[in-house]
Every structure is written in C-alpha cells, then in structure tokens.
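Each value in this text was obtained by applying a stated rule to the coordinates, not by laboratory testing. Note that the coordinates shown come from a computational prediction; the quantities given were computed from them, not determined experimentally. Cβ atoms are built from the backbone, for glycine too; each structure is taken alone.
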Structure I
Amino acid sequence: MLAVRNLEVVYNDVILVLRGVSLDVPEGQIVALLGANGAGKTTLLRAVSGLLDLHDGEVTKGSVTMDGKPIHEANPTAIVSLGIKQVLEGRRIFAELTVDENLRIGGHTSPKNIKQNLDRVYGLFPALRGRERATAGYLSGGEQQMLAMGRALMSNPRLLLLDEPSLGLAPLLVGQIKDLIVEINKQGTTVLLVEQNATMALSIAQHGYVLENGKVVMDKPADELLADSDIQEFYLGLGAEGAAKSFREVKHYKRRKRWLS
C-alpha cells in the first residue's frame, strides 16, 4: 500500500531532518512509528500527505509511493483523492464551528455520502452524538480528538495518518482512543500511527518502527518491539528488571544507544 524508500527531507534548504528513511504500511494493518520529540515523525507524515511545502520543506532524495505510484511530488488535494487523510497533532479542529459543521467540512470530497458517513462517525464516537450543534471549541480534549478523527473519516480514507492522538489526554481517554483506532482499522482503514506513547501504540499495531535523529534505528513486529529491552528502557522507562527508572536515568540513552553500536 504505502512505501517510503530512502527518504530525505530538508527544511529551508539547509536543515536535513529525514536521513534515508524507509518503511512500509501494508494494507489493512496498523503500523506504529515511535520516537522522541524532534526525531522526524511529523516530517515523515507531511511528506506522505503533501504538506511539506507549507513548512518550507522538500523531499531531496528517495520516494513515497501509494500502490506503487509516486506521490511525494503530488499536491495535498491529489493525495487526499487517493484516500490518504491526516489527523494533525494538536487536533486542529475549527473551534468556532459546530461539531456538525466540522464533520461536513471533512466530507466535502464525497458529498453524496455525507449522511452515511455522519451515521458512521456518530456510531464510532457516541460522545459526539447529540452534540451536533455544540461549538467545537467548548468540547473536552478527548472529544476534540474524536472530532478530529471523525472529520478525517468523513471521506472514507483508505489510509489514516494519526499524529500523536493520545497527546495531552488522561489515561482513561487514551484507552478510549486506542480502542477507537482498533475499531476504525477493523472497519477497513489502514493506519499509520505516530506516537510517543509506545505502550499504547505497540499494543495495537502489527509492526513498529523507531525513528531517532531522522533515521529508522529499529524495525520489528510490534510484539517484539514491546518486549525489547532497549524499547522498555528508552521509551517505557523500565530497566532490565522491569523497575521504573528516573527521567534522568532514562535520558542517558542518548549516550548509550545500543542499537546504533
């Protein structure tokens, strides 16, 4: 389905952010992309969705293909027409519009299916049902995340790009978002999930990639990554015996990246 090969991305003609990244997102799967802030996760999503130009970025080497067709030079409208939709970090809803208006904007590319897609979204996100006329900016953080995901689903995407969907949410809401991602996938939507919450992401993904300083440094089935001692130490804050470590201790990984040795 989606294939990224040896991708390099530069911002402002001088800042090299992605350094030869390759990954695959097979149809029907959930693939997790892990990494700390600044690792290049959001840049990779922008390269897939065609949003690099808005941030003075460009692909200088490599390719992004969807079903074997190059898309890294396509504009966002053409990419959306291929069935790729992105939910941006921070939700980015239209705060002054109603829930219903936000969702209808998401469905503008498939106007004939608006009613059907609204029914689907309200079925997936019952917290939004009955609040169609509510101003989106007054929703809770979890409800706003659901609205952002629902808006993306209004065009029946084949591939959903999720950028930090659990960011800033309470643990209970993180669990709800996790279950919703699984259900969306079961209904036929492939998911590329960018997350710092490694436990959440790897518990539902089939495969995972770890991005550090613009490079993929580890790539395994999700259950193997979850059991990997380096992942446990560097991303879950656990030592070899499973004991939680202090933040100061965890930060030492920058000097000891065993997977780069």
Structure II
Amino acid sequence: MSEATADSTLLISRDHGVLTLRLNRAEKKNALTQAMYSRLADSINAAADDPAVRVLLIAGVPGAFCAGNDMVDFMKVASTGGGGGDSAVIRFMNALAAFPKPAVAAVNGLAIGVGVTMLLHCDLIYASEGARFTLPFVNIGIVPEYASTYLMPRIMGHSKAMELVLFGEPFTARHARECGLVNEVLDDDAVEARALERAQRLAQQPPKALRTTKRLMKRWTDSTVAEAIPLEAFHFVPMLSQPEAQEAIGAFLQKRKPDFSRFS
C-alpha cells in the first residue's frame, strides 16, 4: 500500500511489513528541507508504534540518496535561532536514533552530510558502486552532527574517522565498506532490490526477538548517543553564524573556493 500526499518530496509505501520512506527531491539531489525533516520524524515515530510495520527502509532516487541539508532553507532557520531541541531536524534525529525495529538503508548515489550520518543510526546499509559519501562539516566551518563524533570512531577507529571528517573529501562505497559504514556494495541497478530483499527477510523474523535484540545491541550506546546529539547541536548551530561558516557557505552559494587565510 502507498500513502498519497500533496507533498511528493517524501514517498511512503508499505508492503509485507516493510515501510519504505523514499526521499524524492531529485532536482535538488534529495537535499533536506525542514518540511521533509518534519515528515520523516512523524513517519518514523508512527512506524515505531504501528505493529503492522516490522522493518523500516530508507531510500532515495537513482543518483542521489541524500545531499544533506538544503542550505538556503537551513540558513533561514539558523538565522532565526532554530535548530534547538524541538526543531524538525532534532525530532528526526531522535526518531531514527530511537527507532526500536530494524532500519535498513539503500544508498544509490550521493550521500553528503546528514545523508551519511543518518546511516550511523540504521542497522543495515547497502550501497551502490556509484555511491559517493562526503562529510563536509569542517570544510564549511562547522562540526559534525547526529552523534557522529561518538559513533564514527567507535565503528572505524579514531584515525580513520578523523581522516574522513577533517578533510571532508568524497569517498567511495568500497571505502565506506572497508570503514564499516556499509554492509555490502552492489551494482547500481541491484542495490535497492537487495536492500528490500533483506528488509522483507527481516520482516518474516520473530518481531519481539528482533526488537529485543536491537535494544540489547544498542543498550550500551543509547545514553551516549542521546547525550551527543544535543551537545553537537549546541556547537553546530551557533557556528553557522560565525565568520568561518559564513565564508564557507557564501563561497558554496557563489560557486567559488573559500578563503580561510584570515582566520586564526
């Protein structure tokens, strides 16, 4: 079954216990707006309480999983002091981080910023050969978010995490697998079918056993993740209005190279 809505930027469908949330803003490479964050949060929270939903699958469109935040939309919110604990972004982050059932992601194309860090809160991630990942936070004068400063070193070790974050250089799906970020790398036209097959297989497993296993697997990290999300946001949001970020974001919007030489 599918949910028909006036907003086509998020397509929602359910089949055999798998709820699929498809980011569908192809013209902007699935850059997220506040409205999209809000719908994602509401959909994930509803799925957590719906016994008919056994597994969550997050997908994008060919060539784009998620290009991070829509910078124009995001800067409007930042300029008004948004981004706090009740913001759409934080509601989405908390919803996915606390989701009690298996969460699967199919990454086909670009994954940038939160398009990467949200994967840290999924349980199984399948990526296409053509997928490219980027963590551009330091490059634009801000800090990583979504508990990535805790989860990334835990997944891949300190030095690999620092290399990915400090340089903000794009990396391949193969490198993401070597770092432990994804489970499997597949042909571009096979990745979503594989993710769906795995999600449907999970949906046939004993649901209480799945939920309890996930709760136990996350038992030792949940409190730290819950602490890291607001702590990172405490630094992240004010830094958006500081000179380094203003230079980086201005350069991005003007399609020029940023110049940080005057900063100390």
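Numerical summary
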{"item": "Comparison of I, II - label where relative contact order in percent (Cα under 8 Å, 6 or more apart) is highest", "result": "I"}
{"item": "Origin of the value -13500, where helix-only ellipticity at 222 nm (-39500 (n - 2.57) for each DSSP H run of 4 or more, over all residues; to 500) was derived from one of I, II", "result": "II"}
{"item": "Structure (I, II) behind the derived value 2.4 of distance in nm of label points 7 Å out along Cα→Cβ at positions 47 and 135", "result": "II"}
{"item": "Origin of the derived value 2.0 (distance in nm of label points 7 Å out along Cα→Cβ at positions 127 and 159; candidates I, II)", "result": "II"}
{"item": "Percent of Cα pairs over 35 Å apart - structure with the largest value, from I, II", "result": "I"}
